[in-house]
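A short reminder: the numbers here are calculations on the coordinates, not readings from a lab. In this text, all values refer to a predicted model and were calculated from it rather than measured experimentally. Cβ atoms are built from the backbone, for glycine too; each structure is taken alone.
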Structure I
Amino acid sequence: MALIRMDNVLVVVEDLDAAIAFFVELGMELEGRAQLEGDWVDGVIGIDNARDEVAMMRTPDGHNRLELTQFERPEAVGPSPKDLPVNALGYRRIMFAVDDLDDTLARLQTHGAELVRDVVQYEDVYRLCFIHGPSGIIIGLAEPLKEAQPDPSKRFAPPND
């Protein structure tokens, strides 16, 4: 047996409406939204009497999904992503390719996005930055600088000088 695909990544947020608006502004599409609770939810997530609302966001190409979840009960716990540096263990960021980094960044800043530090250029391959998005989620934005897709094995490899 082999892996078929990755279906989605789950991110717990404090304000589902704000997170949906942010990711719609980025260019994702809202695929669906639902309230979840009951024995099957409790059984799969391991939390009794849970109730949450989820929104499934889809990339324009239809290949990737981001599941946003806001818990009604119990309340979300743990450190907020904005309190952790990029080198903390576990999930740390989501990276998106965009066609116009400056425009995308300007639009997302109207939804509260803040640069982690700088917009930088990686060789002649990408202009990129990290931003803090909804609930402090770290999001990478990368604008390819060449029409041809770079070799994924060499995207972030150091130069061979």
Structure II
Amino acid sequence: MSVSLSLTVNGRAVSVNVDPRMLLVQLIREQLQLTGTHVGCDTAQCGACTVHLNGRAVKACSMLAVQAQGADITTIEGLAPAGELHPMQAAFRECHGLQCGFCTPGMVMSAVQLLADKPGASEHEIREGLEGNICRCTGYHNIVRAIQLCQSGKVGAAA
């Protein structure tokens, strides 16, 4: 049995048939071929699968694709116009906020949401806001610096 699903992904209308048990992350990666959204833990602990659903950061491994019926989804691929980086992506690059890069898409998506919710977030609030995302490489220092840089609006300025 399959279910017809219509939604918008990265500004593009999508109509697909899905198994009712399919996770949103599976739809994004396997059917839509948007592989920037990663599967890390399958338990909503690591945050590598974070996407924006109707303007809110969600972990795509923790919800069924059918729950996104009619939704507007933004993945890391849709965060910025083609050929450009979103300021948060540019800040991660500038501050070396990644090493292996596996957590980076989810971390960036969560960070964008964090600053939308708390535009003047303190270092403590940024660290607290990242609690749902796990990075096994960086120790978070440069990730926090990247978020602060993006927050300052000085991405790309000479340091």
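Assign the value -0.52, calculated as log10 I(q)/I(0) by the Debye sum over Cα atoms at q = 0.11 Å⁻¹, to the correct structure from I, II.
I
Among I, II, considering only mean count of other Cβ atoms within 10 Å over residues 17-24, which has the greatest calculated value?
Largest value of mean count of other Cβ atoms within 10 Å over residues 17-24: I.
Given a value of -4500 for helix-only ellipticity at 222 nm (-39500 (n - 2.57) for each DSSP H run of 4 or more, over all residues; to 500), point me to the structure among I, II it was derived from.
Answer by label: I.
Taking FRET efficiency 1/(1 + (r/R0)^6) of positions 73 and 97 (r between Cβ atoms, R0 = 25 Å, to 0.05) as the criterion, which structure among I, II has the greatest value?
II
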